[in-house]
Each structure stands twice: as C-alpha cells, then as structure tokens.
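Please treat every number below as a calculation from the coordinates, not as lab data. On a predicted model such as this, the values are computed, not experimentally measured, just so you know. Cβ atoms are built from the backbone, for glycine too; each structure is taken alone.
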Structure P
C-alpha cells in the first residue's frame with residue numbers, strides 16, 4: 001500500500017481529505033451502483049479517461065486537473081484539482097459516451113460527497 005500511495009503522490013497533488021481516505025481504503029468500496037476507488041486501483045482506473053492503455057498515450061481532451069475517483073457504469077466522478085485548497089476539492093460528474101465531456105459539480109468537496117453517499121446508503 002505504501003508503494004501505491006507513493007506513486008499516487010508522485011502523480012498528483014491530492015487534497016488532504018482525499019489522501020486520508022486513500023490511506024484507510026486500499027480496496028474499492030461499492031455504494032449501491034457506485035464504485036469508489038481505493039488506493040490500489042486509483043491509477044489503473046484512470047485508463048480510458050485520461051490515459052489510453054492501447055496506444056499508451058495521454059488522452060489530450062481530458063482535463064489534466066481531473067482525477068477519476070469513482071464511477072457508475074463508467075460515468076466518472078472526478079476531483080477537480082484546479083479548485084483544490086489543499087485540504088479538499090470539489091467533485092464533478094459527467095456522463096460517458098456523450099461525445100464531449102460535460103462536467104457538472106455534484107459536491108463542493110470530497111468530504112461533502114462521501115457524507116452524502118454514505119447517508120444515502122444508510123451507513
């Protein structure tokens with residue numbers, strides 16, 4: 001797990017709240033139909049969004065400050081690192097396969113996002 005977190009930290013400057021989540025959650029969590037990525041799969045789950053594993057190239061149309069943290073049937077939830085204050089960052093959502101990515105804010109912070117999802121699932 002430490003190796004995975006080290007690689008994650010080398011790749012992104014993630015907000016503190018989300019890093020604390022990853023430290024405690026190595027495996028993916030399933031909240032009904034949503035899969036919230038753990039530290040083990042965070043990097044590999046960027047494939048198809050920001051990285052094309054077939055061509056082994058970065059997907060240019062993907063916003064470089066977006067990190068996919070969860071999905072529902074490949075529809076991504078992302079942390080918007082361009083609006084991070086270092087402690088937390090907004091979470092956005094978009095539908096996959098719509099031609100162009102059209103992200104909308106679904107939570108002002110990861111903390112709010114996870115609280116809403118846990119509340120909805122009665123955890």
Structure Q
C-alpha cells in the first residue's frame with residue numbers, strides 16, 4: 001500500500017480531484033497523489049543533479065499553507081510509496097525554499113491537468 005501522506009490543499013483543488021475520481025472508476029485520490037508526488041520528486045532530483053542526501057533531522061515546521069492568502073484549505077490523505085515519500089522529505093529538507101504542502105498541491109494540480117489531457 002504505502003505510507004500515509006496527509007496534506008492541506010486548497011479546497012478548490014480537493015473538489016477538482018474528487019470530481020475527476022468520481023468520474024473515473026479506475027482512478028483514486030491516492031493514485032492522483034502518488035503520481036503527483038513521484039513526478040515532483042523526479043523533477044526536484046533532476047534539478048538537483050541527482051538524489052538528495054539523507055536528511056539530518058526532522059523537517060522544519062513553517063507557517064500553515066494558505067496563511068495570508070485567504071485560501072480555504074482541505075485535508076486530503078493518500079498513500080505514497082515509502083521510499084518516494086522519504087526522497088520527497090529529503091528534497092524538502094535540503095531545499096529551504098520548498099515547502100511540503102504547497103509543493104504537493106502544485107504537483108497534484110499538474111497531475112490533474114495531465115490526466116484530463118489523456119484520451120478517454
């Protein structure tokens with residue numbers, strides 16, 4: 001199955017994911033999230049020139065995603081391969097400008113666009 005990943009994403013994005021999943025019986029929220037995270041990790045590692053080193057501690061906690069932006073957020077949970085999730089945490093740890101929730105939300109948004117372009 002994988003390791004549970006719970007993120008706060010904009011409510012509009014969560015609704016769009018649910019609509020897409022409800023329209024396609026072969027698609028799940030977990031599948032969208034897992035594919036988005038895999039793509040995000042691959043992109044970050046490519047930009048880095050290879051995998052990030054193992055992090056030396058916990059991820060730093062930051063301001064809640066959406067703070068000062070007026071976004072209404074919703075909690076979404078999915079399951080991601082444990083190795084990929086570890087690679088994502090390493091990338092976030094070693095790249096101070098990257099924040100976990102916004103990065104996953106952006107990746108999920110891109111994954112929705114990709115899925116919508118697929119022939120039905």
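So P(r) over Cα pairs in 5 Å bins from 0, in percent, computed for just one structure, reads 2, 11, 21, 23, 20, 14, 7, 2, 0; which one of P, Q is that? Traced to structure Q. Ranked by relative contact order in percent (Cα under 8 Å, 6 or more apart), structures P, Q are topped by Q, which has the highest value. Which structure, out of P, Q, was helix-only ellipticity at 222 nm (-39500 (n - 2.57) for each DSSP H run of 4 or more, over all residues; to 500) derived from, given a value of -17500? For helix-only ellipticity at 222 nm (-39500 (n - 2.57) for each DSSP H run of 4 or more, over all residues; to 500), the value -17500 is produced by structure Q.
Can you spot which of P, Q the value 18.9 was calculated from, given it is mean count of other Cβ atoms within 10 Å over residues 15-22? Corresponding structure: P.
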